[in-house]
Structure P
Amino acid sequence: MVIGASVTGLSTARVLADHFERVTVLDQDALPDSPVPRRGVPQASHVHNLMARGCQIFERLFPGLIAELESHGALTFDYGENTRILFQGQLLPRFRSGVRSVASSRALLEWCLQGRLRALPQLTVRTGTSVSRLQGERGGRIRGVVLKEGASTDTEQVLEADLVVDASGRGSHAPQWLQALGRALPPEQLIRPGLAYATRWYRVPPNRQVERLGDWVIIGTSPEFPARPYSGAVCRVEGEQMIVTLLGAGNHPMPTDDTDFLALARELPLPAIAELIQDAEPLSPIHTFRGARNRWRHYERVAHWPEGFVVLGDAACVFNPAYGQGMTVAGLSALLLDACLREDGAGMCHTFQKRLAELHQVPWGMVRGDDTLWELGDKATWVQRLTSQVQRQLVGSLFFSEAGTRRFLEVMHMLRTPESMLDREGLVQVGRGVVNRLARRLPPSLRPAWL
């Protein structure tokens, strides 16, 4: 049984279909018959990024998925060739990197996944239901859940299951459910960067500005602590539409009307974003979201973890959406659950939570540095500021060559670990970038011929 029909829940249900005769997916929402955002996914209207590693995973779980997305207008693209990215003040070089991704709306991706799962004979989707609590003995195994049918009724129903998977997202009640069965609350780590964002959909404008940018799919900037709290991204999706998301860290205000939205876009250090939208046809109101944060619930540390129950996705670890890791981590988590089920050892569920915590280490480490600075603001120590500056200089040194930029993109897309930037080849690329950067500061008459 899977609680939640999000990307996490759907990918998990696909894995469970290889191990169980019947799989039931529960969700409070009525799932739409077409690719439109739904109420239970409040961030569905904003830019979503399925990283290259995520594309590989979802194609493995759902063979032919990328082609199906393309048939509905999604764009597959090269992250080095078809993007314009200003990262920490440096414009990444454009070249064919081999790091390939797919651009679509979140709603289209979920809709395609739902259609494929509905075709599986052992899978059932029940909508309009919410889980009140876990069913099981105090201190013993979880045997299922207690359901509440609809929002206007107190009628409850027990639904038994050999395995209950909580993929209900950031609103998960798993801590309270476990506490009611005599378990301790999981320790939590929180990083609050004060992130808010505002999004609007537009028709891709048929003007010279689009032609000047070439064959682009994503245009974006990153924030720079502390001088530039604002960043933004434009992503082309199906139907000749583009999603424009503006982000603000450090609890800065966000626009809610047309004038302020365009004004903030014009403040970004990449003029192309404002130029694209100033004459474009709006297709939606401005959608805002506040309070995005990183939260890691350490279920692996809960003593006497009950068999028959696991927690994954945002229910276990929420990442700042600006980093685009969530859906890829969801796919990795589903594959990890598949591996644990195949091993089928004693204490499988607790083993899964411990291995899931190891999986979370990498994406958590990637968001921790800058987001901690934004949370602390003026209270950040000189050591934290210096460490961040050194890291930026090292990463920035990669962008002076295609090989270095490719390595950065591979880390960004979770094809490599961050530590690979400091292995032998990574250090060679950093060293070349440092020499290149210093050489460019020389007077033209003294610059080496290879610049």
Structure Q
Amino acid sequence: MNPKKVGMLSLGCAKNLVDSEVMLGSLKKDGYQLTAKAEDADIVIVNTCGFIDSAKEESIDAILEMGELKKSGQVEKLIVTGCLSQRYHEAMERDIPEVDLFLGTGHTGDIATYLSKRTPVQHWEPDFLYSATSERVLSTPGHSAYVKISEGCNHSCSFCIIPKLRGPHRSRTREDIVQEVTRLGRQGVREINLVAQDSTYYGKDLGIRNGLAELLEELCQINSIDWIRVHYLYPHEVSDHLLEMFAHPKVCSYLDIPLQHASQSVLKSMKRGGNRSSYSRFLDQIRKARPNVFIRSSFIVGYPGETEADFAELVSFVREQEFNYLGVFTYSHEEGTGAYDLSDTISDELKQERLHQIMSLQRDISKKKCAQLKGQTLDVLVEGVHPETELLLQGRHQGQAPDVDGDVFITEGIYKPGDMVPVTIEETYEYDMAGRVIGGIDV
């Protein structure tokens, strides 16, 4: 009997992608055959995101689209997992009968058991934490991988539902993470992207004061890894010891710090703490310690009670700080969050207007920051041929995270994905740049 083919549609953040890879690993180990095309699969799994309205809509659309494949007989089973299922499985069981099985964030490691034994789903606690012994199938390019160092969150940000979907903060042991990264390095991975809900909280639940800094110290000893990038740093937890680690040649001089706002009144309501002055001092400290650092942040506009003055302060802060990269999201009024009891009186139109205003400003800032790199020679990790033309290769320098921060276009030479090459930047754009390899091999 031929093994059943399984297709996976992974939505949402990189942390959810790791869960998808762990599920695929579990299924492959259990004898299932994996396929990248849903229409070729016997079983389709949609790993959903349920963070904000737009993510929920994308997840529902994907489920319904896969449901049509089941109705037409192209697939036998449809499975829904992840945050949206964790949050709304009872309602979706009633409203989307095409789905054969709903699983939550706590079922990631047991998906093969549920599929093969038809075990009733009774346990809905979000308590799963994968380990180095978990089977995993990478879906990223072979030279780059995400590694989740912890799960869950202990913060109580008023706009965020994640603690209820992912549970309290749980750190993996340092030894376990080092074991996984060592294995990935042996498999050819050159860039490790560390992710968590709050990476700076890593180790606190294990009684380790400087957990992230100490983890980086050990990971930097793995010879086969060239770049280690840290995502999702909480601003109040970045210690001097941690900043020192960003001077290590293996640790990308790249800080991903979601600040969420600059107005003190909005930040207080968000239960974030801090204000524009404290954030400015914090960013000044970072730039003084690491003058060539690349900083990404994210902000929410349209939070309940955000006045014109609050928004003007945020715009002024963005203009003043000149972040390399910025993500802006409109506030999503989510039941179960602390802010849900507040009146969501700001119209969607005004939220979008504010978002576009900041992003328009940021485009100019990003273009300026990219232009400052013109003439510099940067180490670039080759990703492969440009998707739109075979005449160019593309890659990233250490100030560009996968998928979100732009690319470096390599105009000449023959290189393979995973190669690290010195590129002199000759042209720059809003987010991308182009250049040629020093001492390269001409086509």
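Where a number appears in this text, it was derived from the coordinates with a stated rule and is not lab data. Every value quoted in this text rests on a predicted model; they were computed, and no experiment measured them. Cβ atoms are built from the backbone, for glycine too; each structure is taken alone.
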Item checked: Winner on distance in nm of label points 7 Å out along Cα→Cβ at positions 202 and 226 once structures P, Q are ranked, highest first -> P
Note to self: Among P, Q, considering only relative contact order in percent (Cα under 8 Å, 6 or more apart), which has the greatest calculated value?
What the structure shows: P
Next item on the list: Of the structures P, Q, report the one carrying the highest value of Rg/Rh (Cα atoms, Kirkwood Rh), for residues 178-401 alone.
Entry: P
Note to self: Looking just at distance in nm of label points 7 Å out along Cα→Cβ at positions 122 and 410, which of the labels P, Q belongs to the structure with the highest value?
What the structure shows: Q
Check: Given structures P, Q, which gives the highest value for mean count of other Cβ atoms within 10 Å over residues 10-17?
Finding: P
Note to self: With distance in nm of label points 7 Å out along Cα→Cβ at positions 130 and 434 as the yardstick, tell me which of P, Q scores highest.
What the structure shows: P
Note to self: Comparing distance in nm of label points 7 Å out along Cα→Cβ at positions 66 and 362 across P, Q, which structure shows the greatest value?
What the structure shows: Q
